[in-house]
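The data blocks that follow each hold one structure.
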Structure I
Amino acid sequence: MELEEIARKYALKNAVEHGGECNPGAVIGKIFAEEDFENKGEVTEAAQEVCQEVNSRSLEEQESELESFEFEEEEEEEHDPIPDLTNADEYEEIVVRFAPNPNGPPHIGHARGMTINGELRDKYDGKLILRYDDTDPVTKRPLKEAYDMYAEDYEWLGYEPDEVRYSSKNFDTYIEYAEKLIEMGKAYVCKCSQEEGHEYREKGEACPHRDQSEEKNMELWQGMRNGDIDEGEATLKIKTDMQHKNPAIRDFVAFRIIDDAEHPITGDKYRVWPLLDFQGAIEDHVMGTTHIVRGKELRASTKRQKFIYDYLGWDYPHIQYWGNVKISGFEAPVSTSTLTEMMENGELDGWDDPRAPTLRALRKRGFQPEALQNFYIEMGVSEKDIEASTETLESHNRKIVDDGAERRFFVENPVELEISGIPEDIEPHMARHPDQDWGTRSFDLERDDGTVTVLVEENDLEDGFLRLKGLCNIEIQGETAEYREGDHTEALDRDASIVHWVPASAEKARVFMPDGREIEGRIEPSEYENDTVYQFERFGFVRCEEEGEFYFAHE
């Protein structure tokens, strides 16, 4: 097979799989997989030229030509990307947890932990706990409505937690263990400034307070709790190893004083607040967590927490790490703190704004939970850093929604076109779905003295021969056209454009795009169900929010 023919074969396949637009990079990879061409530049040039030509054709034309090529069935490699847990057979029940800070709703980044831990629960028929690590009322102040958002979005994603815990409701437990560690001589109240404490850690030297008696530490601790010591004047620290090669592991802060904290669960009941490493360590023991899968940047946290476990005679959960994932392609950043700022500044219109990478926004746009599951399951769990894009997520979603999405016409930038000579017996008939046996869709044509007025996109209004999909062939001259006999095969033979259209009486509709744009146009007369995904032909997949309002998912 010649280079150009191979390129065309895979360009058509890629285009049809992606709504009419092929990616030259993907095509080049397929070419080299089939034939061992020596001249890479020649392959690249051929692929780019063929892709440009294929992209200029309608999806219907691409689908028709693709049928002339044969493809070998690809055998999917069997693999289990969900990790086998260490010593799983030692436990009567596997307990995993997803522990977010509810300072905003879950976004695409959180979905990895939600999915992997949900899959592990299902794989081992174990227990999944959703735990809110909500004990930072300052830098990551919890958002009251985010608690319910996490629970709702987790269930939507397909993994209903077996238990929901609020760390902020367990302060008495943290205080109990803090006092036990003080009595054991493993924790002490430090009155060094933050700068002084940092200097001691860097030098590997004990601060003046490290060797205070247990009685003195308990006295100071009570002062921290009852208000005798002011905010910023003291912290409770856990003793570790001041000679540890990593200064971050050396004596770390377990509690700090925060006055006038505004917390949606505890209000101002408590004055001493646990930091995450201490709180999380106690929680995992109390919950009976057997296995933790989390980011490799938390290795230092693991080492700090193990000191607490060793002091108290506990067995630390088994740990597995994953690398960082950077996901590009969203208009707004994948960062809860930045999204919160954008919300406060009025740059986002709610947490489900289509520009946001939140699960709520993806759901509103028509993404299916299985797409996010498959996205992360395919990614697997390894310590390798990964760069991913929304294109991969879109590809997963496209495979899911394509079979169930009825087709419709949406015309943006509509212009009127008067057509004369259409016979009375010709009415529009378009397939509800090209591959499903769902019949056809139709609507009445309004005729006025033998003339039919339709709306087409401005870019499609060119003089010459073309076909109105599902209706007839026409010859255009200016803003008028005449009927021409023949079916769609004649249009294909003449290499003519096949365009979508709507009647002049079509209702207005808006499509909200993920880049913040609102595209206005006219929509095919039909019934549209809310919370249903449709494919607007030559446009993309959209989800109907309400009458006349749609949210764009992807092409």
Structure II
Amino acid sequence: MVRIVERKYDISSLERLEAKGFAKPLARVLASRGISNEIELETSVSELVPPEALLNCLKMAGYLADAIELGKSLLVIGDYDCDGATATAVAVRGLRSLGAKVDFLVPNRFEYGYGLTTEIVEIAGMKNPDVIITVDNGISSIDGVAKANELGIQVMITDHHLPGEEVPDALCIVNPNQQGCLFPSKNLAGVGVVFYVLLALRAEKRKRGMFIHSKEPNLSELLDLVALGTIADLVRLDKNNRILVENGLRRIRSARCCPGILALMRLSGRDFKRATAQDLGFSVGPRLNAAGRLDDMSLGISCLISDSETEVMLMARKLHELNFERRVIEADMQYCANVTLDNLDLSNRYTISIFNEDWHQGVIGILASRMKELYHRPVIAFARSGTGELKGSGRSINGLHLRDALDLVEKRHRGTILRFGGHAMAAGLSILENRLEEFNTAFEAIVSELVSQEDLEQIIEVDGMLNLEDLSWDTALTFESLVWGQGFPQPQFYDGFNVINQKVVGDKHLKLTLDKKGQAIDAILFNQTDKLPSKIKAVYHLQTNQFNGAKAIQLNIRHVEPA
């Protein structure tokens, strides 16, 4: 069941924005997202929350400045997703520009799993680092940090994940979500956290007079990577994150970004001169993530670090090929999951927990996300890890904090879950294969306590209807000029149309010509080939479409139903 709900907005905010010259459609959209004046849309980097507001950021900068002065060897240990890859690239590029001797290591998800494990520390020890710096991980690595301490390696943690009851015995921890941190933007991605540390390190080196005989690096050159990791990790786009993303997009549009991002943009058919947050999230990010899902994220990180266009294009092509392979695997897994669920009655179930012995461990997160969208229930998809354990990846719905739900499962059914971690909307876990049914039963029981049947109803929020005169190039261009994403959703509208033409394109999409009050409008409905009725109601994004020099608007339809 899908219910269309119109977003509410504060009328006084709407009037203030209109008085400042904002067109009514945009003013309404912004007011419904809590914007009441133009200052909240300011995207100058001077508007960023300062690094000193981030607990331990200045302290870590001091430690790093000392390490650089002493010529110590630094090793960045990242994560195998897009946020972790961009955070690693930012750390390596930034630290090198600040005079550090630095290398990186990223765990292979199929061999070592997530985070600073004791096994990864032992491998890191072979490189003889003086200091390990974690990015996008480490806050739960109690044993890994203990192992590093035992080996005489200092550990500095930069992370953004929620800490547990115990934190590692690291030299320094920077995490906006750790206890005692009053940083107002709790939504920094892992790449954003390490970028802040670099800002503080540059200021520390400046204070020590370490740039007297050398040029001070321009850290804004890293913002393209910060933007990519922030969008790909689906963190909430509060004002601080919107500033980071907008400035990163500006660098991409002017080709002042790392060659790896430009190469991935080109291979995905995106025009870098018109790059949007959606391009990063749906085109660049998946190609980078493909390395961590099917191969080794070292390939993706190297693509982002290298400045050789020849090397970068070879690596980007490999990433592009891996992403195609991932899509084929995903389609097979989705088909298998749908067949399995066709035989189940989901009407009285609060969760979906599903396993197949042939599923690919690196793709279960995408599968869980697709199934959550399709069935609107918390979903956990499992695959074998090859060690007698099942690896699970979960996605949640509004109203259920998935990590907290898993925490309750672990507390009430000790030993069912071996390891887990994550956020409100996404989490990962490991269980023994022979305890799958026990986990499924416990997970269903706990979620049924935490959510209601109403929570299982899919709600699509819309920004009302657009008048015919607002279905225009200028309106679409205005919407596309702003950064939209998690917590600051792209505008979408709801209206009725007559379908005057429809045809299947690319074997799986519907290309449409719609009519509204006598005006013909192009539209596209992705991943559907079933013929539509002559009259429909549709939820859509308004977008620009340029082809062979011609400019037109297009409706990207997100949901359709008979009128």
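No value in this document is a laboratory result; all are computed from the given coordinates. Since we're looking at a predicted model, the values are computed, not measured. Cβ atoms are built from the backbone, for glycine too; each structure is taken alone.
So distance in nm of label points 7 Å out along Cα→Cβ at positions 181 and 453, computed for just one structure, reads 4.2; which one of I, II is that?
Clearly, the read-out refers to II.
So percent of Cα pairs over 29 Å apart, for residues 309-500 alone, computed for just one structure, reads 39; which one of I, II is that?
Considering all the candidates, the number was obtained from II.
Can you rank I, II by FRET efficiency 1/(1 + (r/R0)^6) of positions 117 and 421 (r between Cβ atoms, R0 = 25 Å, to 0.05) and just name the one with the largest value?
II
Which one of I, II has mean count of other Cβ atoms within 10 Å over residues 53-60, as calculated from the coordinates, equal to 17.9?
I
When you work out percent of Cα pairs over 48 Å apart for each of the structures I, II, which one comes out largest?
Top value of percent of Cα pairs over 48 Å apart, among I, II, belongs to structure I.
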